[in-house]
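Q: Next come the structures, one after another.
We did not get these values from a lab; they are worked out from the coordinates using the rules stated. Because the structure is a prediction, the values reported are computed rather than measured. Cβ atoms are built from the backbone, for glycine too; each structure is taken alone.
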Structure I
Amino acid sequence: MEQYWRMMMIHISSVSPTLLAIPLVLFLTSFIWGCRVLSAKRSAAAAPGPWKLPIIGNLHQLMFSRVPALHIRLRELAQRYGPVMSLQIGEVTNVVISSPEAAKLVLKTHDLVFASRPSILVARIIFYGCKNIGFAPYGEYWRQMRKICIVELLSARRVASFRSIREEEVSSLISRIRLAATARDEEGVDLREMLFSFTSNVTYRSAFGKLQKTDKEIFMAVVERIAEALGGFGLSDLFPSLKFIPVITGYQAKLMTLHQRADSLLEKIIEKHRVKADRKRQQHSDDDDDEIEDIVDILLNLQRTGGLQLPLTTDDIKAVILDVFIGGMETSATTMEWTMSELIQNPNVLRLVQEEVRQVFGDKGNVCEDRLHELTYLGAVIKESMRMHPPTSVLLPRETRETIKINGFVIPAKTRVIVNAWAIGRDPSYWTDPEKFCPERFLNSSIDHKGAHFEYIPFGAGRRICPGMLFGMAIFQLGLANLLFHFDWKLPITLQHIDLTKQSGLSISSKELLRLIPTAASN
């Protein structure tokens, strides 16, 4: 999750032609005006980086690159300029971190200095003034909300309480795939759509309780639009002095409309929960004692009972709920999709992991959560998948709270810092044959995803590590184990291989829909 996250990773390819017009005009103007080309002389203490143009800085080197995805282009530049690299994107100074050593300095050694977030237009509008955990600036409010998330909402105990939801929804997923398998469609099943439906159902029921199909579809349509907005950027974030840009382009109005739609839906959901809770208290009713306490119930109870350092407003609750959805739902589905893509491309690995899953659960005829820890090879497959395809390839940007020196380079206060988790996971200094999908590298390794090993940070590290990783991993592990237990998989005849080219978005997915042919296993 959060990681959610992830959210504002500055995905260049998602910018509309209208929004590009202004910086392109400025770019041409800079040439006409003299093209005194290259950047002003760099301070000897500043991090190295590529040459830059007046006004737009290094924006042209990202927008007009032959490389389709931002994280790949950033790695290319870092290979030339170093693991601590400076990029001027519009008016904003960014420092890109691309090595485990530099990441450790940012995410652990000097974590407090790098603990804040930049204020970004889409987050300010969608998340009630950056009231979500992902984009709240470092301070008392963020610390309180993070504690609520870790202790009350997404703790190991709470995630375990949602087990029946996961098991019911994975059963529905398997039934859908089994039905599709009997149809013998030569084009295969759209696994991306099925996995997204599975993860969104689990998240919806964990957050709101009972699943009303129509309500869920309406809400999820809005969440998808929010995720799309977060996967791009507004030019006012790159040119803060030009505050009129989002107004004249209609971008701000579009975000406000989206926010109002989400707010209206959340208000109705919260009010229903509030009425139900009030009725139970008045009637001293125990009728719903067997009902799982959902995330809205927990937050409303905290709001009612008080005892917090800062009062919990309804807007705070709404912002956190959106965080849970955007972070936990899309990233879990995308990570499962990447894993299945790699397995189908590596049939020996697929055979080994299926043998393990079927050996452990064959006598039961079904996969249960309490024995997932026995699946050593599956665990290695999951780690390897997240090494090569972390849920968010570029971690949410951080912002320095004060001037600091890293690797001998001075990073001024208010600088945006981008950690390229994708590049770090493929660093040849740490990983043998890093472009090869090889789960065996993790079989005798103590490396995990909890943020202590900086060559492997799929969920980030430090204070800002993804607070929902337990929630996301529980969905991911159970879903994947069931896919491997119940079905054999192959590519459609019309598809010889899977295009693993990445496309930009909140979480990085492949360009091509994943279509596979399932055959019910005989275990």
Structure II
Amino acid sequence: MSSHSVRVRFAPSPTGPLHLGGIRTALYNYLFAKKHGGTFILRIEDTDRKRFVENSELYILNTLKWCHIEPDEGVGYGGPYYPYYQSKRIDIYHLYINQLLKKGYAYYAFDTDKDIDKKRKEYNKRGLTFSYNSIIRMDLNNSLTLTTEQLHDKLRSCSYVIRFKIKPGEKLKMYDIIRGNIIVDTDHLDDKILLKSDGAPTYHLANTIDDHLMKITHVIRGEEWLSSTFLHVLLYKAFGWSLPHFAHLPLILRNNGKGKISKRNTGSLNFPIYPIQWKIPKTKIIIPGYRELGYLPEAFVNMLALLGWNPGVEKEIFSLQELIHLFSLEKINKSGVYFDIKKINWFNKKHLNKKKEEIFAFLFEEIKTRSILCKKDYLWKVIHLTINRIHFIHEIWKHSFYFFVSPSSYEDNFFNKICHKNTILQLDNAKILLYDMNPFTSVNLKFLFQTIKNKHKIMPLFRLALVGSLKGIDIFIILEMLGKQESIRRIEKLINRIKEKI
């Protein structure tokens, strides 16, 4: 493979937001192009105007930008094969469909929906499956069954589609980089529509022509297009063109095992399926994406890359450049993969560990809005102590607030259990020990409390007083960070609250 000749494309339809499967296809195309010094192209397949959804194109562009996988060429970026919208290339498709008609690889079909439905019912009654193929086409209303004069009359007066003429009795072989050799008998293929009655091309025709004219070397797309690829191979052969390399990606499956994820089951999944938020044009309802929920683009891309691809190394945390370096189509799984929300949370946590400056800025704003004064060194210590407890940057205050402010409330269940005079006595006695401790360090405090018989009862009480709950980092480190005066003040606050309760 000549490294500089690689050209791949991501060709979504503007029929709504990209979901996980779509953006993973874009990512794999991007990684492959960059690995081989090639070109990543964005093409919009917008010939189906009935399914067009407002703002879809902008969503696609914004998603690619957020993931840092912007195209080198195409919609929004320009390039030598303009236009990159299929709707603006209709004349090109008509030119090539005429070539197929002249060569006998395509034919006009005048069957109405009623005609097709009637024929289908006839076959069903006979226990047969209806398919517009080489066996049935001679019994239907198309140019193969008409004289030249009849055809001209029909073309002037009737609407029609143009179908590809499958040659029966052939074994068609195709090689897929991920799946290996695949063979199909052309007797099992039907005569697909290439040009619709409104003059618009179908995906099959436009896709094949555009891939050839734009010099696409590798077609990397979802598994759902695998069955259509044989038609595309036949189209390449009919035009006399060289085939690109094909690679069909595994499906991303719902974790309940019931099929692939799709836009239709957005509400029934326990994880988001959109990279960034999507605002439904008709209802104005906003569906949050990974970006809005606090996921880092680096973590999202890292997770997505490994969703079906195994780089063959032990580590799992990669930068985009590392993913590019390791990427290989041959190492992509054949079978579908299940999405695990816990895994992406883990990825986010790991990538967040590398964002300490951003965490510092976020936490600084949190204490600033509360008019809290503290030194930068103290802030950094807090971050280093709590960073391993957070998965998202917005969680830092929740896990560190007690280093800056005294808890305003206490965990109900535990607080209610300890509301008696004996607790007050225990806290008063332990408080005396804190008064006498010098220097007031976590090491000294830990050593001191190891000698106390009822330490297993005192420690939870201290934690409740200092934090407000039974969660948090090492209690002795908290004591040292707060200092003797503040620690005792919080213990006295808890004592007073217990007195009020009893």
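Q: Tell me which structure, out of I, II, gives 29 once relative contact order in percent (Cα under 8 Å, 6 or more apart) is calculated. Walk me through the numbers before you get to the answer.
A: Working: I: 29; II: 12.
The value was obtained from structure I.
Q: With helix-only ellipticity at 222 nm (-39500 (n - 2.57) for each DSSP H run of 4 or more, over all residues; to 500) coming out at -13000, pick the structure among I, II it was computed from. Don't skip to the end; give the middle numbers.
A: On the way: I: -15000; II: -13000.
Checking each candidate, the match is II.
Q: Okay, next question. For Kirkwood radius over Cα pairs in Å, for residues 74-345 alone, which structure out of I, II has the highest calculated value? Intermediate values should be presented prior to the final figure.
A: Working: I: 21.4; II: 22.1.
When Kirkwood radius over Cα pairs in Å, for residues 74-345 alone is computed for each of I, II, structure II gives the biggest number.
Q: When Kirkwood radius over Cα pairs in Å is calculated, the result is 27.9; to which of the structures I, II does this value belong?
A: II
Q: Then there is this: Comparing mean count of other Cβ atoms within 10 Å over residues 82-89 across I, II, which is largest?
A: Values: I: 22.6; II: 17.5.
Structure I comes out on top.
Q: Can you tell which of I, II yields 17.6 when mean count of other Cβ atoms within 10 Å over residues 146-153 is derived from it? Write out the running numbers ahead of the final one.
A: Values: I: 17.6; II: 11.8.
Computed on structure I.
Q: Something else: With distance in nm of label points 7 Å out along Cα→Cβ at positions 50 and 482 coming out at 6.7, pick the structure among I, II it was computed from.
A: The read-out was computed on structure II.
Q: Supply the structure label, taken from I, II, corresponding to distance in nm of label points 7 Å out along Cα→Cβ at positions 442 and 474 with the calculated value 0.4. Mind showing how you got there, number by number?
A: Values: I: 2.0; II: 0.4.
Derived from the structure labelled II.
Q: Given that distance in nm of label points 7 Å out along Cα→Cβ at positions 194 and 450, derived from a single structure, equals 3.4, which label among I, II identifies that structure?
A: Working: I: 3.4; II: 8.3.
Structure of origin is I.
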